[in-house]
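Alright, structures below, take your time with them.
What follows is calculated from the coordinates using simple rules that are stated; it is not laboratory data. Being a predicted model, the structure only gives us computed values, none of them experimental. Cβ atoms are built from the backbone, for glycine too; each structure is taken alone.
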Structure P
Amino acid sequence: MKTLSRRDFLKLGGLALASLAFTSFLPETTGFEDIDLVRVANIPVSVYATPSDKSTIVATWPVDSLIHVYETVKAETPVWNPIWYRVYGGYMSRARLQKVRIVYNTPLSAVPATKLLAELTVPFTDTYRYDKWNGWYQYYRLYYSATQWITDVTTGPDGKAWYAIEEEADKNIQYFVPAVQMRPIPPEELTPISPDVPLGNKRIDVNLKTQTLYAYEFDQQVYTADISSGLINLFPTPVGQHNIMVKLPSRDMSAHSLASDVALPLVGVPWCSFFTAEGHALHGTYWHDNFGLPMSHGCINMRNEDAKWMFRWSQPTAGFDEIDKVTLDRKGFGTFMNVHF
């Protein structure tokens, strides 16, 4: 691979956070930045004088801006999502924001032949590809909490450790990301939850009217979560009786996909549990925080922690050793699911 000078590589891109620069190159040390941050997720978001969208707009931040949060405030509106963040100059609704952290990880010295699942632990990063004609060039942008399959450790354009990532949608494509920005997910984190409960004694109930999901074991509720289902008049979530049929811990849901909710590439969508042959799934969401309101193109958007719990709890079980390392999925007739109004 061609090696860029550090000076040349730093010219490849970055983002200002106040007077600080957040860029995708490797830091000199690893560590954790313990400040409350949000990322403007997929459309520009305005700052209001008070926690109400009826008040004066004092500023508007573009997509991928990183903003320091001083306080979380519960307002009266909107009823389904009344949480606002106090930021510099005023207040921002959390609906189109993503809470993020800046966490650096110790790179692995090697990746097992079975590959490893990993998640991004910085607000965003630009991945790169390399070929002999173009040298290093920018590829996908990944976002905080996106999951990816890492296959190797190599030397990146800055001379430091980068992980090679296998493109889930096209196994012939490989791209690279700084290793300190990815946290390898240990196999024990995927341990199935209550796997001994018989298939017929687990069920999922999705209420589209209340935008709520419930999980039951033996008719006892064991979990509940707010969701965002499909936009009713455009991309409705299919009502009726379904079963979980395929699980993918990382999925490319870019604009060409049924499940794409925005025009931007949605790479590394985490914890996907598909329940129709057309591609509808329960999955994690990093491009909005507006649960309680229909937002999707037919899938059921969930907070990442909720989607991960459902991925581990529902059947077919998808522990690390059960995921096919060629197709990167787990197939099987699984948990019953009722979707209704």
Structure Q
Amino acid sequence: MKSFALLLATTCALFATSPLTAVAADTYPSRPVHLVVPFAPGGGTDLVARVLGEGMAGELGQPVVVDNKAGGGTLIGSDFVAKATPDGYTLLVATFANAVNPSLHAKMPYNQDTAFAPVSLIGRSPNVLVVRPDKPFKTVSDVIAYAKANPGKLSYGSFGIGTSAHLAAELFKSLAKVDLTHVPYRGAGPAITDLLAGQIDVMFTTISSAASHINGGTLRAIAVTSAQRSPAFPQVPTIAESGVPGYLAESWYGIFAPAGTPAEVIAKLNAAAKHAAASENFQKRIAEEGLVVIGSSPEELARYVVGEEARWSKIVRDAHIVAE
């Protein structure tokens, strides 16, 4: 299957010699650009898109409008962009789900490897392993010891099958060789509510969903899922340094255009996205997300997503995970 990198190279070669697309790129953008967020308003992806869009608008000289098209585990919004006219006016805010969906769904409405042209990896952020402060778990070793002594009795919540919270826990189970019981919810909110109420034991949730509870003392942060400690909680160790070597699970945000978008337009979008992501306003307003800002080239995003697809497909396959 064609990788994003191959697609990008092919796209650039195709449009480099086309006078019509050169003219279009010279006048681009001449109307508002739409950022499609495949989630409902109010979540972390929505926040990142809106703040990023503000910065991109200043660079592009046109409004950047956020369109929320939720449903289907991001398939609805992603499919909308995949089938949009490749002119740079309809973009996708892609996440962890976009790299996992090909493994979860036997049939998808678009081909993940050929439907999109990469623009930029905006940033990566860890999830955080949290428990109620009255639980006896203060370290990753505590969690592992209890899980091994009580197979299947320790429950973890997620915000749905195939989400970062789910797969981060499945990776933990695989590497730590423990048995945990999955309790899926429809969103981070209900899962956090039940975690606070003691209905589930632990959760590998996003930093944005847990930050206020950690800071308020109603949840204890045990470890983060990234390779390095998070700037949002520098005192919290990583799971890898806490006794599970090789552990790494990240949420991420990237911008994609429909395949066939002119290379010159991709270049303008990439420059605008990188400038917006590097701005003080963006970094200040998404600080609670724990986001490590990247602002990559299209090629770097392509390589990253191909690697994510390969890594998570093994976890999905080994854990026999199927979409709802």
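Thinking only about distance in nm of label points 7 Å out along Cα→Cβ at positions 87 and 103, which of P, Q has the largest value?
Once distance in nm of label points 7 Å out along Cα→Cβ at positions 87 and 103 is tallied for P, Q, the winner is Q.
On distance in nm of label points 7 Å out along Cα→Cβ at positions 183 and 199, which of the structures labelled P, Q is highest?
Values: P: 3.4; Q: 0.7.
Once distance in nm of label points 7 Å out along Cα→Cβ at positions 183 and 199 is tallied for P, Q, the winner is P.
Related question: One of P, Q was used to compute Cα Rg over 2.2 N^0.38 Å, for residues 159-310 alone, and the answer was 1.18. Which one was it?
Q
For which of P, Q does relative contact order in percent (Cα under 8 Å, 6 or more apart), calculated from the coordinates, equal 29?
Q
Quick check on the output: -1000 is helix-only ellipticity at 222 nm (-39500 (n - 2.57) for each DSSP H run of 4 or more, over all residues; to 500), derived from one of P, Q. Which one produced it? Don't skip to the end; give the middle numbers.
Working: P: -1000; Q: -13500.
Checking each candidate, the match is P.
Compute distance in nm of label points 7 Å out along Cα→Cβ at positions 95 and 111 for each of P, Q and report the one that scores greatest.
Once distance in nm of label points 7 Å out along Cα→Cβ at positions 95 and 111 is worked out for each structure, P has the highest.
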